[in-house]
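Take a look at these structures.
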Structure P
């Protein structure tokens, strides 16, 4: 059985390397749903407390290179601190340099392999 959209978001976000960021829209596009950036945000917002440590949610930011999280318990200050701890830097406008810290993503074959692996477990 194919993992649901939220599960696929989590599987993909787990692949983002430490010290790199990606936009909600990039995740959506990698999942084959380029118009679903907002749904990616909903998926990350729906993370259960028990999954927060396993899914590096802090590495997903908006397309302008800024933090835009809406969870009370996972606020912007925490997200920024976690990213800075990984070496991600913010400029004077509170933005991340995509050229320096952006993650290019994965090939479609590698993304598909994540789903096959998830189905087998």
Structure Q
């Protein structure tokens, strides 16, 4: 049986991996095997951290809402409970933006939440 070498396809695959590994330190950007290992890890991390990012932003929004709510004399959990009882459907991202940029309307929401408790 004749011998089959990797040839041009293997070279293309190596070039593709080394291109993804640009910017890594040392052998991880120069040699195929360590570059391939690092690229595979990096892709796995980026996939997982795209999922984590959503939770990180939610934590940030909640911290901002809590700080603004406490400046208005109510805790975060009581504020959200009051909004739910009042039938106000505003997501945490928008509440966070209101707390930062439009404190007056946020205060009105706090008053509405307090009234419904």
Problem set entry | Which entry (P, Q) yields the derived value -12000 for helix-only ellipticity at 222 nm (-39500 (n - 2.57) for each DSSP H run of 4 or more, over all residues; to 500) | P
Exercise. Given structures P, Q, which gives the highest value for distance in nm of label points 7 Å out along Cα→Cβ at positions 5 and 85?
Worked result: Q
Problem set entry | Winner on relative contact order in percent (Cα under 8 Å, 6 or more apart) once structures P, Q are ranked, highest first | P
Seminar exercise, completed: Computing distance in nm of label points 7 Å out along Cα→Cβ at positions 37 and 61 for each of P, Q, the value 4.1 comes from structure Q
Seminar exercise, completed: Computing Cα Rg over 2.2 N^0.38 Å for each of P, Q, the value 1.02 comes from structure P
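Read the figures in this text as sums done on the coordinates, not as results from a lab. The structure displayed is predicted, hence computed values, not measured ones. Cβ atoms are built from the backbone, for glycine too; each structure is taken alone.
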